[in-house]
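Each structure below is given as structure tokens.
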Structure P
Amino acid sequence: MTLSFDWCGMRQGSGKIDPVNLIVIFENGSNKVQIDIPELGWEDGHKLEWVRAEVSLKGITVNKDTKITITQTQWDVSTANRWFLDNIKISEPIKL
């Protein structure tokens, strides 16, 4: 199975891209798995665009009790860390 989503950082009026590091957390009771999402790596002034993120769920239990959180890691910094999220999907490969 795969978790996929589209995301994009926000650009300030000056053209500076907000520094955002995303993680995905899977929780089942006391079992917690955290997966880092690669940074955008855009230079200031970059045109905003959706970036596809795909996370393999191999070895991760996903059931009706699983809590999935997509969040940023820099909640304690004083800079703006805005971002957009769309098209969240969990899918299983088609078996032929």
Structure Q
Amino acid sequence: MIGGDSRQRTFTGLLARLVRARAGNRCTEPYCDAPVRHVDHIHRDADGGATELDNGRGVCEFHNHVREQAGWRVARGPDGQVRTTTPTGHTYRAPG
């Protein structure tokens, strides 16, 4: 783990800066180029996801909030890519 306490709920300090830098300070959702406003858990904190670099992603405010709506899922695939699945079943992949 780098720069964080996995029991902490939010990404702060060096850990947040690393996640933002990895994202190029741009939302990591496909087709979105908005600035990163939130550092989000890929595997949700509420579902036991750790606050660590491999479970963090930089997203815009919209994409952070939309994934909390019914039917949206975000997960890291076996290839390391982050997969967002919409309520209609469409899946979009982004680099991890």
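General remarks:
- Winner on relative contact order in percent (Cα under 8 Å, 6 or more apart) once structures P, Q are ranked, highest first: P
- Origin of the derived value -4500 (helix-only ellipticity at 222 nm (-39500 (n - 2.57) for each DSSP H run of 4 or more, over all residues; to 500); candidates P, Q): Q
- Structures P, Q were shown, and P(r) over Cα pairs in 10 Å bins from 0, in percent at 18, 53, 27, 2 was computed from Q.
- Read-out log10 I(q)/I(0) by the Debye sum over Cα atoms at q = 0.13, 0.19, 0.24 Å⁻¹, for residues 32-87 alone, computed value -0.49, -0.94, -1.29, structure in P, Q: P
Read the figures in this text as sums done on the coordinates, not as results from a lab. Remember, predicted model here, so these are calculated numbers, not experimental data.
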